[in-house]
1. Assuming -26000 is helix-only ellipticity at 222 nm (-39500 (n - 2.57) for each DSSP H run of 4 or more, over all residues; to 500) as calculated from a single structure, say which of 1, 2, 3 it is.
2. Among 1, 2, 3, considering only Kirkwood radius over Cα pairs in Å, which has the greatest calculated value?
3. Identify the structure, out of 1, 2, 3, from whose coordinates semi-axes √(5λ) of the Cα gyration tensor in Å, for residues 126-165 alone was calculated to give 33, 9, 4.
Structure 1
Amino acid sequence: MIMKDWINIKNDQERNLMIRRAQTARIIIICSYCIMGLQWSFISVLPIFGVTMRLTPNITDPGRIPMPLQSHYIYDITKRPQYELTFISQAVYVAIGMMAYTGVDNFLSLVVFHICGQLNILENRIQHLDKYKNYPKMLKRCIEKHIRLLRAIDIIEDTYNGILLSLFIYFAILFAFYGFRIISLFDEGNDMSITHLIYFISTIINIFTHMCLYCVLGEILVAQCNKVYYAAYSNKWYIMDPKIAGDLLLLMTRGSKQICLTVGKMSPVTMATFCSLVKTSVGYISVLHTTRR
């Protein structure tokens with residue numbers, strides 16, 4: 001679909017619009033991988049210098065350089081080359097896991113920004129229908145394009161609603177525990193090293209940013225779909241030929257329905273949902289803090 005849309009671009013204005021959308025998605029992808037690269041260096045590189053991000057020791061630690069991840073080993077890793085191979089394998093697995101986790105987010109951002117670019121092009125065409133010589137044919141193409149984009153959004157929704165549900169639950173729990181950890185640092189005094197504190201803060205920012213990204217993408221998608229609806233409504237459909245007005249009415253009727261990504265088919269993925277999620281997590285932090293006292 002993406003390749004076909006780029007091939008069917010009609011003029012430089014549409015091409016520049018799509019390039020801007022693609023560049024925005026590219027910036028998000030680069031930033032995501034940079035954050036994950038920083039996290040990976042904390043987990044996999046610093047242990048080489050004897051600095052581990054783990055807060056508790058493991059009984060299977062060899063005593064020299066700690067492993068990136070805590071685990072129970074079925075073989076003796078204190079010997080060589082078992083130790084080196086285990087360390088390298090863990091570093092590789094962590095990198096693969098981070099790329100897979102970030103790749104899901106980046107693919108969603110890429111597809112959503114592409115669809116938003118196509119919706120923006122559709123909006124411009126609908127707003128200037130009267131400038132086309134054969135505008136009934138152009139209107140028909142716009143309706144077909146709108147239906148195709150809505151089907152693409154439905155496919156994304158069906159693919160990601162379960163993933164988003166699990167991620168929202170994961171974020172709520174993890175954010176609550178991290179928030180509780182921050183409060184504990186202030187209550188008991190900061191016994192963390194600077195390296196641990198930087199890693200801790202970067203982890204919170206990483207989780208918060210990725211979850212916020214989902215909601216921002218959902219918000220952008222909703223806003224762009226609404227713009228298409230208002231573009232159709234802004235036409236003088238009431239003085240058009242009844243047949244053409246009927247076609248435009250179909251587009252307005254379909255555009256009036258809310259189109260958005262959802263969390264498990266239950267709640268729309270918007271910034272309002274994100275704020276509610278953060279509010280819920282803060283409530284859990286308060287409960288944990290009160291229970292500890």
Structure 2
Amino acid sequence: MTMLTLVWYFTICTLLCQSIVFGQRIVAVGDIHGDYHRMLTILKFSGIVDDDAHWAGGDTIFVQTGDIVDRGDDTIKLYQLIQKLQEEAPLHGGQVVSLLGNHEIMNLSGDWRYVSEHDIQIFGGVEERKKAFAPEGWIGRDLVEKNLTAKVGTSVFVHGGIHPSFAQEGVEGINLKTRQTILDYVESRGRHDPYKVFGGHGPTWYRGYALDDGNICSILDEALDLLEADRMVMGHTVQRDGMIHTRCGGKAVLIDIGISHVYGGHFGALEIVGDELTALYRDGRRRLLVDRGRPKMIHQEL
């Protein structure tokens with residue numbers, strides 16, 4: 001392990017492995033997929049930003065679980081907003097934790113299957129968009145420094161889900177392997193993935209806790225024990241009714257509600273304060289109830 005890697009390792013532990021004050025507010029939002037208007041509306045009614053889109057969350061920790069990009073057209077505005085809030089939040093005692101989703105990784109590695117033509121035009125063409133998503137570009141250099149997962153208090157946040165085979169590495173280990181390999185993965189256009197951290201069973205793709213039945217809750221318990229966490233909060237699998245759902249006695253929390261107009265344009269965020277989980281919607285707050293059934297979804301596309 002190089003000195004640079006060691007410095008990075010202890011830096012992410014300081015930022016993402018720290019304990020929070022019990023009762024400190026956490027707000028999490030799932031997949032956005034290129035819809036700036038709905039994202040901004042959610043941030044406003046959740047108390048994260050003011051009417052001018054500046055940080056208004058105080059010491060709130062705001063978590064976005066990836067897939068900001070693709071399908072919609074607002075890539076530039078969304079990444080500009082996230083980067084601005086990352087700078088503003090610490091000035092008020094808050095923090096923005098922005099994680100990688102599978103679509104961020106796809107865009108970094110040149111997989112643009114879900115990029116709209118209009119989005120490309122807004123960038124000024126294909127070459128300008130490539131420059132922005134390159135590791136040295138204004139979006140790319142931010143993305144290659146992001147993590148796949150974060151533990152905030154007793155909750156683990158991730159885009160897809162963390163199977164025990166990855167959970168045994170711990171949050172720090174998963175992020176360390178991400179940082180060690182992401183540049184080679186991008187340069188090889190997705191072919192170099194020695195730890196399979198970006199693969200179909202990896203943390204940005206795994207859907208088991210959202211879709212599988214049988215002993216899936218036992219598998220989740222094993223993962224949470226390894227991660228020393230109470231629950232896992234995940235995006236990636238769209239909930240058809242636009243509502244946040246829980247499974248496995250509230251240990252799996254599914255927050256991809258289809259925010260983008262492409263998926264129905266729903267508005268909502270998750271709030272965690274202490275041991276209480278609340279869904280925040282435009283029409284009010286709803287305490288999350290335990291849902292042991294199979295959640296509804298739109299489909300299983302990328």
Structure 3
Amino acid sequence: MTEPLSKGPSARDQEHHAAQAPPPSRTLLQPSSEVMAMLVRRGFQPSLATLDLPFPPDADEALTERIAERLGHYAFRLFLRGAILRRGSFSPEDASKYVEAPRATEMAEDLVSLRMAAREEDGRYRLLHPVRNFGGTLEWYVGRELRGRLGFDVAAGVKFHAPEVGGDLDVVAAAEGRLLYLEMKSSPPKHLAQDEVSAFFRRVRALRPHLAILVMDTALRLSDKVVPLLQAELSAPVPEPRRVVREVWALTPHLYVVNAKQDLMTNVGIAIAEGWRALSPPPP
């Protein structure tokens with residue numbers, strides 16, 4: 001015989017209990033940007049981290065434009081990355097093994113003219129604004145270029161506080177009602193680990209952007225290690241990766257990986273164009 005269901009609180013008691021509760025907190029969207037609002041609409045409470053940058057925080061537009069222009073050169077990015085890794089006084093030759101000594105000295109002098117480094121004795125230099133790594137600089141540069149070249153609304157270094165999902169969103173951008181997420185890697189492919197790729201996929205699955213791009217700031221091939229690592233994380237059935245051009249790879253119509261061969265931002269732009277077209281209506 002089925003036991004009768006026990007009676008719970010009466011309707012009056014339930015209403016009385018609800019009426020005693022304090023008013024809920026009311027969180028208004030702070031004046032910000034469309035891209036941050038898109039994260040809020042997805043149920044997150046995003047906040048912006050302070051990027052770790054090797055130039056003055058009060059740098060004016062003219063100086064930051066000069067810095068961005070120099071960062072567009074892959075050799076200069078390699079040199080700055082090497083200078084950061086020296087953790088103090090460095091000689092130009094120490095900062096990069098990929099350029100000849102006279103060119104390395106020119107790049108060190110570029111850092112001085114950009115108010116990023118100072119000369120020391122014996123032809124050595126020191127960064128004026130030491131940072132932990134090159135990651136924040138790469139995020140700043142790519143975000144600025146997306147805004148300036150393609151008109152995106154951009155946020156870099158975003159803490160999106162997703163439950164059980166670690167890490168920040170390196171760069172998120174919005175245009176045409178669509179959300180773009182880019183994850184930056186400034187190390188060679190051999191340093192990319194499976195757990196990093198898994199973490200990237202967790203962020204993608206939590207965020208559900210219209211388009212996601214893994215950006216590898218390297219001139220080395222991606223097909224040997226990076227593409228297989230990404231494929232291993234895809235849900236079945238796993239499609240064959242498609243080379244769009246050079247080292248711009250489409251893992252799915254909405255997931256890409258690019259490197260810096262020839263030009264980093266050109267490759268990012270190609271991936272965005274491919275992804276945007278995949279989201280568009282079919283041609284007539």
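Just so you know, all these numbers are worked out from the coordinates, no wet-lab data involved. Note that the structure is predicted; figures quoted are calculated from it, not measured.
1. Answer for the origin of the read-out: 1.
2. Biggest value here belongs to 1.
3. Source structure for this number: 1.
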